[in-house]
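Just below sit the structures, each encoded as structure tokens.
No value in this document is a laboratory result; all are computed from the given coordinates. Only a predicted model underlies this, so the values are computations on that prediction, with no experimental measurement involved. Cβ atoms are built from the backbone, for glycine too; each structure is taken alone.
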Structure 1
Amino acid sequence: MENETIAIREPPIRNSGVIGGNFLRRQSMKNAEDRKYAPEDFFVGAVIEIARHKFLLLDADDFTYRLMETDEHSFPNSCFEVSE
């Protein structure tokens, strides 16, 4: 977020047939609308397309969840209100 770059690293999963590791080294990337990716593009459930590969964001670590839930301006899809 601080320098508007993206890096993608896929964890190795044993016997999956896919070799994990670095998919994309840290660099600035643009989306299909030719604009740089912004924080609001990244949330659990989002599909991000980079280099004609689609990535479904399935999970995040605790730090990232806390960050997204406390910054509803940058992450509008990660903050919800409970209706009573």
Structure 2
Amino acid sequence: MFLVTGLEQSPITASFKVTDEQFEELSAKPGFKPAPYMAKHKWIYVNNIGLMSRQEWTFYIKQSYELVKQKLPKKLQQQLKINN
């Protein structure tokens, strides 16, 4: 899991993993906060996906995927490389 969205809510919400530095920076922005239950793992919750541009979303989604992938066992990481 590297991205969680609330598609049935309006506005659409999302949570994703970030670096330690980004966690502090984003937590201080209006509409962003540490993700419930996942803050200790540096996940951010955004209460409206419209607060970020498409370019920002592309960056954070890819980064979140890579951050989560880095924590997986090496064997599983290799399998992901083969399947991509």
| message | One of 1, 2 was used to compute mean count of other Cβ atoms within 10 Å over residues 12-19, and the result was 19.5. Which label is that? | response | 2
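For which of the structures 1, 2 does the calculation of relative contact order in percent (Cα under 8 Å, 6 or more apart) return 20? Display every interim value, and only then the final one.
Details: 1: 20; 2: 31.
Among 1, 2, the structure yielding 20 for relative contact order in percent (Cα under 8 Å, 6 or more apart) is 1.
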| Given structures 1, 2, which gives the highest value for mean count of other Cβ atoms within 10 Å over residues 28-35? | 2
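Which of 1, 2 yields -13000 for helix-only ellipticity at 222 nm (-39500 (n - 2.57) for each DSSP H run of 4 or more, over all residues; to 500), as computed?
On the way: 1: -3000; 2: -13000.
Structure 2 accounts for this read-out.
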| query | Comparing structures 1, 2 by distance in nm of label points 7 Å out along Cα→Cβ at positions 36 and 52, which one has the largest value? | reply | 1
